[in-house]
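The data blocks that follow each hold one structure.
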Structure 1
Amino acid sequence: MPTLFDRTQINGMTLRNRLVRSATWEGMCEEDGRPTDTLVGCYRDLARGGVGLLITGYTFVRPDGKQLPGKMGIHTDDFAPQMKTLTHAVHDEGGSICVQLVHAGGQTDSAAIGCRPLAPSAVQVEQFPEVPRELSREDITALISAFAEAAGRAKEWGFDAVQLHGAHGYLINQFLSPLTNRRTDEYGGSLENRRRFLLEVYRAVRQVVGSKYPVMIKLNGSDFLEGGLTVEDAVAAAKVLDDEGIDAIEVSGGTPASGDENPIRIKIKNPEQEAYNLDLARQIKGAVKCPVMVVGGFRSYGVAEKTIADDGLDYISFSRPFIREPDLANRWKSGDTAPAKCISCNGCFKPGLKEGGIYCVAAAKEKEKNQT
């Protein structure tokens, strides 16, 4: 029977357990996207804490795909020294690291990127801060190349894998969703057309990195939005990706416009509220051969173990608990299987906007209280 602490492989990448640190913006890079020593230290601590696979915060493949401040970039060879320092730090602690590739599309704004955002269609929807400019075919070709070039850099710099961000309302998800993709050309309309951009990005990335390098995707199982991506369309897209040779699929759900069903939910207080994307992940797992990860509210060892042993998922992915407890994986492995101390308040993200990096605000308040 599979367990959380099995040693596994994904296309030759060996992982020491089935626990994955899901991609999370840290706000710890320079304004241009260059990694800092603070970010390197963050990843070193996570790797030392025993997590099986680290997936970086969403990393923009072009400057016009940036969103939040302090976000990492992988659009230029100039970052090679800092990126190699980062990957070496993780490897020195016995960890594996995957870089998540993203373009924010219409979910960024002109204040962040200095120009009008780009998206599949020039539509006003709740998740877009402003009406974006519709991508031309030439724009689409250039973006596909940007993803592929970014993947080539990742491989050269020592990252163990790449993950395409096809979830949470960012550009790939915008093409998949009928709500944000109103195109009438070969990139819009039918599901076959709406997934064309994703497949062309995947094929271009695969051509650059080769067949022996792990290429994964974070995919919404549902947008949880009227008129958005449905689970049926997500399952169909996952099947095609599986046939094309994708190495793993991480299943998530929701967008910033999805209300209570957004990707980062608060007040997870009991096991019944955990694993909120599990049903979506089960449906995708039943349709593909590749490994499937599931993210969404995991806090308890028992829920995580059951998801692996009984529900048939291959990896458990989460992040906020690791912000408070970078050594959570080692704690659980040692036999201390008490739930993660994370209280799901989302306070950790505010310092990323104002203080140059995320951290657990609840833990900091507790420490301050104990010192007074």
Structure 2
Amino acid sequence: MISKRLFYWFVSGVVALSLCPIRPVFAQNPLRENMFQGQAVPRDVREMYERGLAWLQNNQNDNGRFKGGESGPGVTGLATMAFLAYGDDPNFGVYSDSIKKGVRSIIEDQNPTTGYIGSSMYHHGFAMLALAEAYGAVDERRLWDGITRNETKHRSIGKALELAVRTAITSQTKNSVGAWRYSPDATDADTSVSGSVMVGLLAARNAGIEVPDKAIDRAIEYFTSMTSSSGQVAYAGGLGGFDNSPARVSIATLVYSVSGRKDLKEFKATSTFLKSTDSNETSDHYGEYTAYYKAQALFQSDIAAWEKWNKNLIRELKEKQKSDGHFDGNYGAPVATSMSLLALALNFRFLPIYER
């Protein structure tokens, strides 16, 4: 069967970009064909998604950041991925300006010397993930149009992504358990921050950026050390502190899946535990955060379980979406809206990180 990446390249009729890795080229597709089942994406999902993107578009500043709550390159990265995940042409489509502003903002927020993006490794991880998903899809020749180019500040997506990966690897080497916490100089770690950085690294590797195997293996060892035989996943501090956190179980399941380690007993434990949890997790304190990770984890681990859960998710988010398209959350509407849309984005399956 032809791969999805080659399919996009073929149907768009474009020559691969000068960037080395072949990445999917997005084209406008009003039917939003579900390429796994040959069915159109549900109308409710398309309408919810378009309202959410319209809200994000209307609440983006000229500097690429978003108004109405928590801000920074991590938030910008999540919103940029929400635009990319819909599948319209990122260079000429209706969301192309928002995508370019978001990518430019992330790069401008990066320290050109250290490669660190933002004020915490949370921001760094989500921003790195967005750069990886934009790499090869966003035309570098048009990225800085209308901007007086400063070679130090306005680097290419590929260069910014390489620097971001280097920062994550350097931070890991300083860490006593081989993972990450809020500061790049932290000596301890937690599974939440580590999940955001790890998925960013895996996406960068998928994009063709060199990520040492030993870095991935060391991080996997950390996650296995934090996973109980029951499938529960601790937050920090080693064994102990396990509880029924669907967000952390989802993060671990996703990390095991995307890194290609479904052979691990810990993956089998977390994926089994995840499927046993209630479907109504979007109402908890970290609702959009849980939905964001659980959607990906179920999709990667058990497509039938995802399909069942996805129907409940669509219904719940339809009830929660405000008339202007945004979602409310503990960290503000930009975060809640972006994560809620990305939880729905598995229905489109355009982002490379959303491939199975």
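Summary of computed values
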read-out: Entry that produces 16.5 once mean count of other Cβ atoms within 10 Å over residues 189-196 is calculated, selected from 1, 2; value: 1
read-out: Test item: mean count of other Cβ atoms within 10 Å over residues 77-84 calculated as 15.6, pick one of 1, 2; value: 1
read-out: Of the structures 1, 2, the one that -10000 was derived from, the read-out being helix-only ellipticity at 222 nm (-39500 (n - 2.57) for each DSSP H run of 4 or more, over all residues; to 500); value: 1
read-out: Read-out mean count of other Cβ atoms within 10 Å over residues 205-212, computed value 17.9, structure in 1, 2; value: 2
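Throughout, read-outs are computed from the coordinates displayed, never taken from laboratory work. Remember, predicted model here, so these are calculated numbers, not experimental data. Cβ atoms are built from the backbone, for glycine too; each structure is taken alone.
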